[in-house]
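Next up, some structures in structure tokens.
Values in this text are rule-based calculations from the coordinates and carry no lab data. None of these values were measured; they are calculated from a predicted model. Cβ atoms are built from the backbone, for glycine too; each structure is taken alone.
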Structure 1
Amino acid sequence: MTRIVTLKPAHLRFIKFLAVGGFAAAVNFGSRILFNVWVSYPLAILIAYLLGMLTAFCLNRLLVFQTSTSPLHRQAIWFTVVNILALFQTLAISLLLARWIFPAIGMTWEAELCAHAIGVSVPIVTSYLGHKHLSFR
């Protein structure tokens, strides 16, 4: 017997958020590597995060939270607030892993790359909740 699974709108929205977030994280992650050629690791994380944030805002408005009735300026302000908090999470995790935890356990292979990958993924759930209830409500 074949069973057709239908997703509730809330589940579909979260899946879209993950897809948009995955793309924005790829922009963030890839551009950090490029920026790191010219600037320090923490500054590269910051610049890349801002680029990823801009990508995420545009795509979330267009594809995920298009039914939001909040004015654009309100969405942008709350989106920025939520992402500043997520930036602190990303930066803290990335630096903690790359500068202290990985060296302490002897991990030397691409420590900054691995640390940043983990740091970018940490705020997924907190960002979704913040954007759902604040940015695009």
Structure 2
Amino acid sequence: MNIFLRKTEENCFTPADDKSLKITKKLDMETVLHCEAWKERNYNFHKKYFALLNCAFENQDRYNTFEPFRAEVIMRAGYFNTHIHLSGKKSFSPKSIAFKKMDNIEFEELYSNSIDVILEHFLIGMNEDELNNAIDIIVGFC
């Protein structure tokens, strides 16, 4: 079960959305829950990041499919795991950007670094303002 909670002024937690309210209403009084908590990231910013990736992917010619492109950008932005095989060979994989795995601060750094990677390796000749304007139009922030 996943529920979203909001802290109140009384230092209590209350359901943050209708789905969470519906779930908690079904619980008996004095029910104790074991929770793993993390602060939710900004979902609109997450959508903006994927708009950035999609805009860059659609305007590049090195990759035929999105996932390898996305992995390349994330790793070039400095967010990767290193695995050393028994043979001593190293391999790399992108870090997860799942909400639970990356907080807002780290995600904002990834976004900024991804812009640098995209402008340097994929959208050469475009500047950051032009890219941001294109992203804002895609996401509908204008």
Structure 3
Amino acid sequence: MLCCEDEVFEQFEQVYLMVAVVKGWHHHKRQTDIFIPVNAMLKLVFYDSREDSPTYGKINQFVIGEPNPMLVTIPPGGVHGFKAIGIKPAYLINVPTEPNNYQEPDEFRIPPNDPSIPYDWSLREGSLDNGKGEWRP
């Protein structure tokens, strides 16, 4: 999934597995997230809130998992959220670049319907194919 020689590899602090149903908007000031889907399908949405970025203010969404495995890197300052799509929960591995700091958490939440982010989570772009959990855009 990830090797220390890969361009996206920065450092290793922890690895954890999430069962993704829905996780709304959030961002980190220091941490880079490296997401790797394990099964099912997941819609991962990235809103670029970094003022110095050439894609500032843009939305990018990824449909990842079976049959479209992909490693996605979320840089510090990038607002992101995800939800499982299909008929089963999605398992997602995260390899963040920072350890979890309970005294000073580096996770900042934003409501899913925040008007400053031009995205509507209720939109449905595509359909399931024959109820098998396969995503068809």
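Taking 35 as the value of relative contact order in percent (Cα under 8 Å, 6 or more apart) derived from one of the structures shown (1, 2, 3), identify that structure. Write down the numbers at each step before the final one.
Details: 1: 29; 2: 21; 3: 35.
Value 35 for relative contact order in percent (Cα under 8 Å, 6 or more apart) corresponds to 3 out of 1, 2, 3.
Here helix-only ellipticity at 222 nm (-39500 (n - 2.57) for each DSSP H run of 4 or more, over all residues; to 500) has been calculated and equals 0, so which of 1, 2, 3 was it run on?
3
Among the shown structures 1, 2, 3, from which was the value 8.7 of mean projected area of the Cα convex hull in nm² calculated?
The read-out comes from structure 3.
Have a look at 1, 2, 3 and say which one yields 4.1 for distance in nm of label points 7 Å out along Cα→Cβ at positions 31 and 71, as calculated.
Derived from the structure labelled 2.
If distance in nm of label points 7 Å out along Cα→Cβ at positions 23 and 119 is calculated from each of 1, 2, 3, which structure is the one that comes out at 1.3?
3
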